[in-house]
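Undergrad: There are structures below to look over.
Just so it is clear, none of the values below were taken in a lab; they were calculated from the coordinates. Note that the structure is a prediction, hence the values are computed from the model and not measured. Cβ atoms are built from the backbone, for glycine too; each structure is taken alone.
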Structure 1
């Protein structure tokens with residue numbers, strides 16, 4: 001078997017599995033800040049119960065994210081040694097910044113968040129919640145910066161070494177604020193907020209359908225819907241900005257997103273299928289007036305026929321992934337909007353059909369996030385660093401297909417086991433529900449009679 005294909009499959013599998021958890025941690029972190037803030041503002045013990053319950057879920061997702069993310073760092077050295085040497089100066093600085101500004105911050109305050117409820121004052125605990133939330137966001141910042149540099153390299157020069165060319169940073173901030181980093185970061189964070197919010201919505205809807213913990217579920221649902229609606233609206237705006245950036249910086253990728261072969265005004269499809277041999281797209285096109293309103297002067301785009309065949313991504317695969325992401329994003333926006341309107345009117349909690357849709361909505365952000373990342377990475381092909389280093393050139397010189405296949409099988413087995421453990425523990429926590437000991441008669445909270453820090 002082809003070592004390049006196996007290495008790509010292995011890295012795609014490990015990073016896709018890992019990416020289930022960081023968005024949940026980021027999104028749940030935002031919900032925790034809101035829930036605990038409401039408790040401090042109102043003194044309502046129900047919000048304390050919300051914060052305690054969702055902190056336990058956050059801890060589970062954080063632990064799984066750490067456990068599944070370690071493997072990728074080793075894969076850089078084993079399977080992609082040439083690539084690692086080429087980007088080492090760039091990635092080294094970005095990942096060092098992640099460790100200093102993100103991981104240390106998040107893990108340093110995590111113990112207070114998890115175990116400090118009855119040991120520190122309310123304000124100090126809330127500060128720890130904020131720091132954990134910010135740490136999770138900072139981690140996304142530096143990972144997206146590093147990945148965006150692969151898409152739109154900036155602030156560097158190529159240095160020849162005995163082991164081959166190497167990218168060396170000449171302007172750190174130009175590297176950080178490369179042409180795609182901020183658009184992609186905002187889009188990624190909105191997707192993460194949706195992942196956490198729709199998990200809250202899903203569990204709350206489940207409790208309401210089962211008529212369990214109803215006061216808890218209604219309060220939790222309101223927080224989840226508010227975060228989901230804001231994130232979904234921002235996701236639409238940041239996605240549009242990101243798409244315009246791709247048109248400017250990576251026209252071949254955008255042409256693949258829409259199956260655009262001939263240079264000229266780019267068609268935009270709601271859905272369709274690309275016949276790559278005939279270079280024809282069959283599908284539902286967005287009307288021209290709407291297209292002009294969306295894209296303006298940028299509707300005119302270089303077609304794939306002006307790109308060498310060896311430099312084109314897989315068009316139909318990229319097209320389908322991109323449109324899956326967009327379609328799910330619009331569906332989640334509609335669900336959050338309808339949910340908020342009905343909740344405001346006091347008619348949501350009796351709509352069993354809609355509540356069932358909300359139970360399964362937790363899958364929407366996960367699938368959309370995965371589809372978006374796959375579209376972005378496959379649309380960059382055949383470049384591992386856009387315009388500078390081809391994916392095949394980034395492979396380790398001595399890695400064998402048999403070794404990659406063996407490790408891929410082992411990783412699959414281990415990750416399936418981790419997924420089973422995660423789902424078992426998550427189900428156990430959801431089945432148990434919020435701890436009623438967090439509420440006491442008269443609205444007083446056990447363990448919080450001490451002075452605030």
Structure 2
């Protein structure tokens with residue numbers, strides 16, 4: 001069921017973004033009285049799922065969910081309708097329009113996608129506001145994995161700054177380290193200020209890891225799995241472990257290693273249950289798993305910050321959020337081509353994008369991801385690659401500067417080259433997904 005919900009959210013988001021992107025081209029084409037022969041959601045090689053014609057335009061839904069398109073008369077696009085280009089140019093065709101009009105038609109899609117993202121961010125802030133965990137409120141410090149430990153971090157470190165700059169939102173610390181290519185992190189450890197010099201190859205690892213360090217939390221039972229050691233020992237939701245074998249430990253990162261080190265042995269847990277301290281004996285199974293689902297609701301341990309926005313306040317805040325998201329994505333995109341990070345190895349396809357969505361239907365999460373994907377779609381489409389909007393824009397700018405239009409034969413070969421590049425990238429990204437499914 002979780003997979004189905006993710007798939008439905010991804011399909012709905014993708015359909016919305018593609019439709020509005022193509023509508024951007026359609027709107028400017030109609031504005032300049034350019035004939036649009038087709039308006040399709042998804043591609044329709046050989047056949048379509050649905051179609052109907054109104055006026056001069058055929059509207060439809062294709063069966064291949066790799067995007068969508070509008071077929072504009074007199075334009076060399078993904079349809080590669082070369083026969084039409086051999087005929088004398090007509091006043092209603094794309095090729096007959098002034099260069100500035102053709103430029104706006106090509107920019108229509110990315111413009112709508114970016115404006116859509118800004119509108120969604122405004123709507124999110126107005127409807128739900130903004131909630132995050134301030135770094136200064138992480139009172140127990142951090143819990144680190146092996147990579148973070150090797151980089152110099154320790155359990156309980158309280159992060160102050162990254163390259164001597166404060167990061168207000170705790171969960172933006174790791175992205176900041178990656179995107180800003182940070183050199184140092186300043187922490188408080190045992191009451192002392194420590195300056196951690198980050199390893200040079202850290203970004204290579206971080207762009208592939210979901211965990212590095214996270215908030216350190218007490219060992220509090222959220223739920224107990226049936227027929228497990230925890231249930232047999234009498235652990236209940238809400239129980240807080242305060243000691244193991246008379247050793248006073250309260251944090252998850254302290255208790256888990258002790259449990260793992262005592263497989264097939266008995267241990268004594270001191271727990272706080274309904275305000276009363278009690279000891280229980282428990283046998284750790286071969287797996288080292290007690291059958292406890294930890295209570296990971298961070299709002300129970302830390303004070304979150306919530307900002308509400310009125311209608312007028314949400315507009316500049318949403319616009320700022322959109323531009324910041326674009327800026328961060330551009331920085332992240334540059335890492336793909338970095339020799340140090342080898343970001344191209346972490347490229348993902350439809351499975352990766354689908355997994356971004358929540359396993360339960362959450363409208364706030366859905367719209368936040370849709371806004372992000374809309375920015376990604378706008379940015380990727382404006383790249384100067386033939387077959388993308390950016391490729392057409394590049395040739396139009398060349399025409400405006402030089403006064404010479406590239407030949408139809410050149411545009412044809414460029415379009416074919418671009419299609420080959422795009423499909424190669426799609427195949428590569430989705431192969432990465434498949435490989436990760438069987439190797440992780």
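Undergrad: Please compute distance in nm of label points 7 Å out along Cα→Cβ at positions 90 and 218 for structures 1, 2 and give me the label with the greatest value.
TA: Largest one: structure 2.
Undergrad: Taking distance in nm of label points 7 Å out along Cα→Cβ at positions 42 and 226 as the criterion, which structure among 1, 2 has the greatest value?
TA: Once distance in nm of label points 7 Å out along Cα→Cβ at positions 42 and 226 is worked out for each structure, 2 has the highest.
Undergrad: Next up: One of 1, 2 was used to compute Cα extents along the principal axes in Å, and the answer was 73, 53, 41. Which one was it?
TA: This figure was derived from 1.
Undergrad: Work out which structure the value -14500 belongs to, where helix-only ellipticity at 222 nm (-39500 (n - 2.57) for each DSSP H run of 4 or more, over all residues; to 500) was derived from one of 1, 2.
TA: Among 1, 2, the structure yielding -14500 for helix-only ellipticity at 222 nm (-39500 (n - 2.57) for each DSSP H run of 4 or more, over all residues; to 500) is 2.
Undergrad: When relative contact order in percent (Cα under 8 Å, 6 or more apart) is computed for each of 1, 2, which one produces 17?
TA: So the calculation was done on 2.
Undergrad: Next question, about the same structure. Identify the structure, out of 1, 2, from whose coordinates FRET efficiency 1/(1 + (r/R0)^6) of positions 154 and 314 (r between Cβ atoms, R0 = 35 Å, to 0.05) was calculated to give 0.85.
TA: Computed on structure 1.
Undergrad: Check the numbers for FRET efficiency 1/(1 + (r/R0)^6) of positions 50 and 330 (r between Cβ atoms, R0 = 25 Å, to 0.05) across 1, 2 and tell me which is largest.
TA: Top value of FRET efficiency 1/(1 + (r/R0)^6) of positions 50 and 330 (r between Cβ atoms, R0 = 25 Å, to 0.05), among 1, 2, belongs to structure 1.
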